[in-house]
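Please go over the structures that come below.
Any read-out appearing in this document is the output of simple, stated calculations on the displayed coordinates, not a laboratory observation. Source: prediction; values computed, not measured.
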Structure 1
């Protein structure tokens, strides 16, 4: 960050017609973004949403009202532009990409389909580890590659999402594990 731009951006923020600190943390973000970009008035261009998609083996435990095939159907819908995320992205001038890290079966080639499949679906986390450590590291690397690609294609803002029937159960298990919480429902 450039210190002189940081200071000028902070002064500009203070001179704007608004109560001091009325935008809270957003003011700090804007000032830091200005310094990162090297200009007092930062600009945001086109954004990108990367939706990581995979099937989850825990679906075998009956954790979802939907069959696992819906993951594939939703991915195809994202790529056609027909899902809710596509409408949000359109309103925010963002492009939607799908990162296939574990959808069961092959997906058709598409310019916004990023291939990073680690395996076809995870294992059932109720019975064993959903991924090995090596598989998890490969999935994280696929996410890093996807982020680098969309940024290289001109995105200046990046949002991440996920899709996969059973993903809420996987996310809850991961959250409980990371926070040291019991997995039982509260």
Structure 2
């Protein structure tokens, strides 16, 4: 495997502020947990940040968002995104961040993955959750990007994301990114 730390990295992430399930309760987050994790990764290794965001925003209310997410998953929807990576060919390694929604990536992440050719690229997933870990998201990413190399992901408890820098550093070290 080529030396990952010599590769140009994109840190693409989907994150949702507003009502979120954190530590067994619904709390209002000014900044989504996955955004915090993405910024920690960027702080440690550099790279370019790209936020995956939908044209139609998800509701601020947690329960309503959960219902929208279930509907999108059941309908295999692909919501339109607000922006796109214009120079995807220039990246070798893509860190892909997302909250675990219903055991997998949010549907907006599937929209993102299906927009680009990830052949011969490494995708390194990381997710925030409150007990469900990676779920089956890594397998689902591999199905969406069969020609990409999917490396071992990292799951971070959303309630612990602000103190996760050491865990992220250890994971990046195992990936030989440091």
Structure 3
């Protein structure tokens, strides 16, 4: 079975699933259709990544509004997180970068605030020259669900069990 991935907005993914363009998708909301099957895929929590000399770097936790209006570096391929950033920080000037490697280099060599998630910390580690500050707003955490048509559940059972094992390991 071939596996490919695309980052698209949830409504496009859901439509593609319903029209058999996709066999499974990952969504940030539980689907309402009775014809769909879902299980928790993962949760992701965002943090601010601030230069050590940033005026808020000593904060224990912050709200999105605390950095609203500043210039921030933002990785552009973040799916559902992108509109959330625009809503929670409407006055922020986001400098978008669509190349992950370049984004990481800019983060290491810039004093601009940015975001980092628990999943990216798990994958790439914490940056040496930055403070990681929790974000208090509920929008900073998203649950993601692996969704398929009920008729395809048996086909995807090994994938669902692999996700379940990964989540169990993560809890430990």
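Points to keep in mind about this one:
- Test item: Rg and Dmax of the Cα atoms in Å, for residues 33-112 alone calculated as 16.8, 54, pick one of 1, 2, 3: 1
- Source structure (of 1, 2, 3) for Cα extents along the principal axes in Å, for residues 81-120 alone, computed value 32, 22, 13: 2
- For 28 (relative contact order in percent (Cα under 8 Å, 6 or more apart), calculated) the corresponding structure among 1, 2, 3: 1
- Origin of the value -0.22, -0.42, where log10 I(q)/I(0) by the Debye sum over Cα atoms at q = 0.08, 0.11 Å⁻¹ was derived from one of 1, 2, 3: 2
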